[in-house]
Each structure stands twice: as C-alpha cells, then as structure tokens.
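Undergrad: Listed after this line are the structures, all set down as structure tokens.
Read-outs: derived from the displayed coordinates by stated rules, not from any lab. Here the structure is a predicted model, which means the values were calculated and not measured. Cβ atoms are built from the backbone, for glycine too; each structure is taken alone.
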Structure P
Amino acid sequence: MIHVNLLPDELRKIERVRKVKMNVAILAGGAVGAAVVVLAIVLAMIGRQVRALTEVKNRLRAITPQREEAEGLIRNKQQLQKELEALEGFSTGRLSWGRKLNALSDAMPDELFLVKVQFSSRPAAMLTVNGEAVSERGNEKVVEFIENLRGDPVFIGAFPHVNYGIESLDRRRKSFEIKCTPSKEKEKK
C-alpha cells in the first residue's frame, strides 16, 4: 500500500507537532495516573501501619499496670534472692553446733561419758572433748568413739583432723582427751 501525503509542508509540521504533543500528553497522563496509583498504594500502606501502631500503643497502655506490677515483683524477687544468698553465705560460714553436738552424742558408745566439751577459736580453731571410760575396756571404748566420729560425715566434715590421748586414772577408769581441728578451709572462714 502506498501512502501519499498531500498535505502542504506547513500543515505536515503542524500535524507532526500535534502528534508529538498528543503522545507527550498520553505519556504524561499515564505517568500521572501511575503516580496516583503508587501514591494511593503508599498511603494505604502507611494508613495500615498507623492503625497497627495505634493498636499496639493501645495494647501497651492496657497492659502497663500489669507490666509495672511484674517489674515490681521482679525487683522484690531479686532483693529476696540477695538476702537469701547472704543468709546462705552466713550459715555455711559458721559451724552448726546443734548438728555437731548431736553427731558427738550419737558417736559415743556405752560406758563412756563426757566431762567437758570446749571450742576455742583463737589462736587456731580447736574442739577439745574430755571424758572418762568406766570399764576395763576403756581404751577400746575410746578408740570406738574416735572411729564413730570419723565415720560421721557431719562431724568429720567440720573437724577432719582428730587426735586423742588416753590416761589411766585407776585400774578401771581411763581419762581421755580428743582434740579436733577443722580443715584449713574452715579455719579461713
């Protein structure tokens, strides 16, 4: 097909300019339309985020009293833990005399009695136990007493070093003295 342009040159130029203007107007309209669509999408997303943020703020305001109460409870718990640790440190650093004296009493065989129990913390810590055995087997009873003490974990845990001496008072009675010293770790505490 043959295309013949019978328009004069002036009109041809005007027609070209008109087509270019129309193409530019279509492109500009399309760009503006696209910009409006993108702007609408962005505004919708921003609106959704603002609503979500508002909802989160409202929830936060609703749980603020519970959160403050929980934080107060956490602070109280931490304070109680510190106090409990201090009490545990204090109780582990000192001798539990009730348990030690019970162990001493439980370890004592028949025909043995105590005359004196003394604890000295200076210059070096030492527990001294004096007593008497009233049978002819006094030496055996004292040795049995020492072995019972060494077999008691409560007593030997506090006083791992046990030394003793036995002296004859008369044919039937024996006097004994037991010296117990704590471990080096206990002495430092």
Structure Q
Amino acid sequence: MKIGIGSQNKAKVSAVQAAFSILQQTGSAEFKDRLLFVKTDTQTSISEMPLSQYELMQGALERALFTYNNFSKPDFAIGLEGGVYMDKTHNAVFLQSWAYAFNGSRGYFGSSAALPLPDKITDALFGQGRELSAVIDTLSGKKDVRSHEGTFGILTQNIITRGQSFETAIIAAMTPFFNPVFY
C-alpha cells in the first residue's frame, strides 16, 4: 500500500508512519499490506502560519489533494496542518493539529486535542505578528523545535509531542476507512 505524505517535515513524516503502523493492527485486511511511504513538499493557499480552524482544515485538505494529484495517485494521501486558532467566545487561543486522509474517491478530516496557549505566545503571534516556530524556538532556547517535539512537546513537557498530536489526527481521519461498519 502506497501512502503519500504531503510534507517533508520529520515530525509529520514520523507521525504518518507511526499512525499507519497502529492501523495495521486494526484487523482490516487492506492495512495488512506492506507499507510504502512517499513524501513530497506541497503548496497551499493558506498563510504560512495558520491562525484559524478554517486555515488549519483547508491546509490539511489542500496538502492531501496536492499529494494525491501530483504524486502517482497513492492508496492514501495524507495532508497535515498544525497551527493556532482563537475562540473569541471564550477568549482562548489553542494549538491544534489537523489531518485530511484521501483515497481518490472520499476523504475525511481528523484533529488532535486542542492545547491552550499561554499569553506570552499568543501576544507574540497576534500582537507582534511573529510565527509560532520562531516564538517557541526563542522561548525554549532550542532550534527547529517544529521538526522535533514541537510546541506540543515543549508545553506538555513531552507528554504529548508534535508527532503524537499528528498521529491522533491521522488515526481520527482514517477511522472511516478502517471501521466501515459505522461509516
């Protein structure tokens, strides 16, 4: 089974590989096949730093469709997008990961848990217009956090890493494919 990954980011690629390893244990016949992972850079119409649920979902969708259409039509194309959204009703800002899984005829969204962001991060994002990757690198004193534990990992002390947040989103998006009794 060929899995197209709409990213070259280490954390995202590892998350797809880990999620499909888990899916192979579901008992679904199609997931018993040998897995071949192919990855590609993608393009989207959203901003570099998604700041709404619409952009998070749209980015995941566009990355999956780009991967499917430009990468030899894999059995599943996975698009991933991580970012921030503001819930104005509750005056809260959250970090969340989204996935879109597409098999050529149908596709589904899935998301991770939403992690509340501290004021020092939201002020930098919304007040100063900085990108999350630069902000978390500065606050953590590390470089390229987004390719490793991510903001999820820094804030949760690695209880939930960026990769694990994407794993959850991927499994959620793939659920209708491996559990067709309910879908």
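Undergrad: Comparing structures P, Q by relative contact order in percent (Cα under 8 Å, 6 or more apart), which one has the largest value?
TA: Q
Undergrad: Going by FRET efficiency 1/(1 + (r/R0)^6) of positions 6 and 54 (r between Cβ atoms, R0 = 41 Å, to 0.05), which of structures P, Q comes out largest?
TA: Q
Undergrad: Another one. As an exercise: distance in nm of label points 7 Å out along Cα→Cβ at positions 70 and 174, calculated from one structure in P, Q, equals 2.4. Which structure is it?
TA: Traced to structure Q.
Undergrad: Upon calculation of distance in nm of label points 7 Å out along Cα→Cβ at positions 14 and 110 from the atomic coordinates, which of the structures P, Q produces 1.9?
TA: Q
Undergrad: A value of -22500 was derived for helix-only ellipticity at 222 nm (-39500 (n - 2.57) for each DSSP H run of 4 or more, over all residues; to 500); which structure in P, Q was it taken from?
TA: P
Undergrad: Given a computed value of 48, 31, 30 for Cα extents along the principal axes in Å, which structure among P, Q does it belong to?
TA: Traced to structure Q.
Undergrad: Hey, Rg/Rh (Cα atoms, Kirkwood Rh), for residues 78-149 alone derived from one of P, Q reads 1.05; which structure?
TA: Q
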